[in-house]
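Each structure below appears as structure tokens.
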Structure I
């Protein structure tokens, strides 16, 4: 059916290489297998395989340009049957209703081999649990390739727990979740880009996703119903993030997440004109709660957020983007902000959720 094929192409084509010197990497591999059609795409960092149910009359395999095939199938009448036939010269013949198309492809043998989930899984985890954990961590990974290890997310398996940690030079996000099968202690660094693609295919369901670590320890494979996603791992030592998380605090404020996010977003409109800096005044005399402010040549902004404050009053400055990132990606009614003065990292914890912590480095200001 057109919808099944369109969905499969949409998922795998996210792994297609846009800038490769190998023409075959711009293609999607179509191969008949297990009473259906197997679609595969890769950019050599990540590979995605998707099984489309169908009726096989003759076995065959070919690779064709991914973008062209995806655009074509998306334009075909929905709910119609699509017939695919491999003809001489690696030409794919597509018929749907009153439409017929021929696309010239490249021989399937030129396509790189992609591992599939045949091995016993290393462990399993509920899809919903993993999807939420990825949403709360991957955004904190570095996008700059200057330190490749920081473009990955540390996945540390210990018994029945998985801890995910992501960091750039200015923030750290750490989340611990339960896995369904205990694992010997092992650590991998998985590219954040791969995990973002995985998050797109994970469902909001308790069905498990299987995790298979390749024997050579250079790849990890995620398997769920009808989809395999394989990713290369990043070599190297992930920094010891635990030593950056403050052990205690001198100031703690509990605030409504939505209210604080609103105040930071408003201040950020002004802050965008001056290095994106917003200030948080927490429990300073005469100003109960948290005051969020920004100053620039273009003007200024100040917002007050109710808070339960314990400890000393203090003022601290942050990059507004790092605050909005954590507040919009971590769903919680309330956040606790823990501080140790203006020059120490700020700790953000969702109230009632002990398995997540987010650390943001402060910005030094002249005032």
Structure II
């Protein structure tokens, strides 16, 4: 009897080992890793993730960024719909934020200063008098460590970074994870995880630009946008929140039903004039099917954004000016891409009535954002 049991265990163990090998082999087929460049003596890698539909997402360990999203239109024709560059040299000399994970604090902090427990912290400024996206050497500008988890059953890459105490002026040693999963339902799922050893502030997001016509093809003014938000965050001339949470009703910021981006973007409305278009955080309602939706009536492509965060920054590509040339040498013209950056409101550390962005030792910050692609 013992021999039968032992034989059974050997068979089971052998089966588990075989399945593990098959899984590992499957992962290697789903995720291709190749050298992309070297930055400050550290190798940079490019990862190509292919789901069962044959659709492709490309990621790089420089800035833990998305650099390619290839999905079909209603006729089945596939095209890349996000901003990026063909070479590493193009990337490091180009726009620093295309597709990157930004932190330690995404969006703006007024005057580059905030106070925690009576201590004032000073950050490098890189947007007039303010700090934008963690400063000039934020997380978008570093090489992250990367691994391909062996137990994943869909294409997955995990990026990790150890942000040292007082990096760019922010307190606390912070361990950061950003895990990308490319599902067979054409969803990019981004899972964030952060811990700190000192009280600090945190606002992490992804800064991908989208053009559902295809990146570099026309502007996005005909894209139909829905944002499930009844209020937005007005800003001053420096794009710093005034403290008001303004109802969208009766304003050009009402995207509670689908509206073309260009429908009211040039109206003489104070917040559009200040931002040169849309560059504002919308206060999300949490009980909706999705937080934001974009539809391109030409291609039929649809993007839905889902998040557990309190806001989403809608940016209409106001500062694009054709100076950046991306994949295939295509110039990114004015308003040829839009961003939907999930996260907290700008300058929250200086607005105690906004949702808190404080992270304490012993706490674990987790968050998930989903970009879901389909056609209609």
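Any read-out appearing in this document is the output of simple, stated calculations on the displayed coordinates, not a laboratory observation. These numbers come from a predicted model, not from an experiment. Cβ atoms are built from the backbone, for glycine too; each structure is taken alone.
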### Message
Using mean count of other Cβ atoms within 10 Å over residues 249-256 for the comparison, can you identify which of I, II gives the largest number?
### Response
I
## Note on the structure
mean count of other Cβ atoms within 10 Å over residues 81-88: greatest across I, II for structure II
### Which of I, II yields -0.86, -1.30, -1.42 [log10 I(q)/I(0) by the Debye sum over Cα atoms at q = 0.19, 0.24, 0.30 Å⁻¹, for residues 33-88 alone, calculated]
I
### Query
distance in nm of label points 7 Å out along Cα→Cβ at positions 217 and 313 computed as 5.4: which structure among I, II?
I
### Query
mean count of other Cβ atoms within 10 Å over residues 265-272 was computed and gave 14.2; which structure, I, II, did it come from?
II
#### Entry: At a computed 46, 23, 15 (Cα extents along the principal axes in Å, for residues 121-184 alone), which of I, II
II
### Task
Identify the structure, out of I, II, from whose coordinates relative contact order in percent (Cα under 8 Å, 6 or more apart) was calculated to give 17.
II
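Given a value of -3500 for helix-only ellipticity at 222 nm (-39500 (n - 2.57) for each DSSP H run of 4 or more, over all residues; to 500), calculated from one of I, II, which structure does it belong to? Mind showing how you got there, number by number?
Working: I: -5500; II: -3500.
Attributed to the structure labelled II.
Identify the structure, out of I, II, from whose coordinates Kirkwood radius over Cα pairs in Å was calculated to give 21.6.
Details: I: 23.0; II: 21.6.
Comparing all candidates, it corresponds to II.
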